[in-house]
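Each in structure tokens, the structures are laid out below.
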Structure P
Amino acid sequence: MPVEIEAKMKVPDLSVVRSKLKSTGAEPHGSVVETNTFFDTEDRSLLAKDHGLRLRYQRDIKSGSEMSIITFKGPRLHGTLKSREERELTVGSPKDAMALLESLGFSRVLTFQKRRESWTLGDCKVELDEVPHLGVFVEIEGPNEKSVLEIRERLQLNDRPVLKASYIALLMAHLQERGINDRVVMFPATTPGPLGKMPK
């Protein structure tokens, strides 16, 4: 069973983390802009089981290459860090994938963009993320908790609390607390891309 093990920390500035990555010999892998659309049934049965279903469309900022991935996430497992079963499937057409999910009875809950800069350090992936409304974060994903925590220490992020909530949970809470009804959250002057807008 593939399991995602990660530590997510909110940080005040990504440039400090980026400099630390460079100084430790981390390998950069470029940057993408993602459009993430989350699905659930009308009665929110996935949420009730702590499951997640996502369609991600991403575009490489430098090359312009595109990729679309359907991801299923299982319930969170017990542990110091956030751990969940994760299964992914690359699809050719995000529009066709969305139509398939909707024909199976899933509806769109929230669409949001994210800018992501990817690095590798040791046996871990390090992601520098920016999400509208929420700010900037560092995610460290690795094969086990020990590896993830070691990289967190090397990047001098031990003083930053580890967040177990997902971006969609953080964003939904932010919108609800402020009475914002938008369910498409984009960076200024951008559009959702090939997935289109959320239905009214």
Structure Q
Amino acid sequence: MVLFTTWSGTQWMNGQEELVRVPAGKPVMVDGKIERGEWSDAAEVKMRDGARLYLKSAGDFVCVAVLFPTSRSGFTDLYIASEGGNIDDLHASAKLGERRLHNGKWPDWNSWWNNDGWVANVSQVRSFEKRTFMPANAREYQIKRSRFGGHVWRLMVDLSLDSEPGEYTVVRFPESTSNSNPQTWLKVQVEP
């Protein structure tokens, strides 16, 4: 079953906060290519400018895909707040890395390839001399369920979209949220 919803912040239905259920589905190839039918068994959340967020579980993993707006390329920061209270930033660009919010502040990016219990596709280099990358219109993540535990997570995504060579514009989803306060982030329930 595929769920389609539009999300711009916390939404309430009949006095209850909306919850996106993450269905069980087939495994995916984490290669940054959204193949036909690969995410058809996932929950789909419509974001701004035609971007999409796909969510499903496959065995011991939660799979997340961010499809960028048409004709746009870039990279992502996927923020996850677990039931345990930690807030983590899973970064996927030409490098993978993670960091954890500590005392209300994000540490600098001084360590890369420290991804623990998750993987995502990375940008492919077109030229080292000019520091340019091949176009990439999606980021796919595979995350061990046990990495964040529990069944309810809150998610936020920063899409860094190319605006001109070497320059990026950040589009946040849900809009008008803070990367340190998950109360207005997308609330998802990972099915057992």
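Computed from the coordinates by the stated procedures, all read-outs in this text should not be read as laboratory data. Remember, predicted model here, so these are calculated numbers, not experimental data. Cβ atoms are built from the backbone, for glycine too; each structure is taken alone.
When helix-only ellipticity at 222 nm (-39500 (n - 2.57) for each DSSP H run of 4 or more, over all residues; to 500) is calculated, the result is -6500; to which of the structures P, Q does this value belong? This figure was derived from P. Structures compared: P, Q; top value of distance in nm of label points 7 Å out along Cα→Cβ at positions 40 and 64, i.e. the largest, recorded for P.
Assuming 47, 38, 36 is Cα extents along the principal axes in Å as calculated from a single structure, say which of P, Q it is. Show your work: numbers first, answer last.
Numbers: P: 47, 38, 36; Q: 55, 43, 31.
Value 47, 38, 36 for Cα extents along the principal axes in Å corresponds to P out of P, Q.
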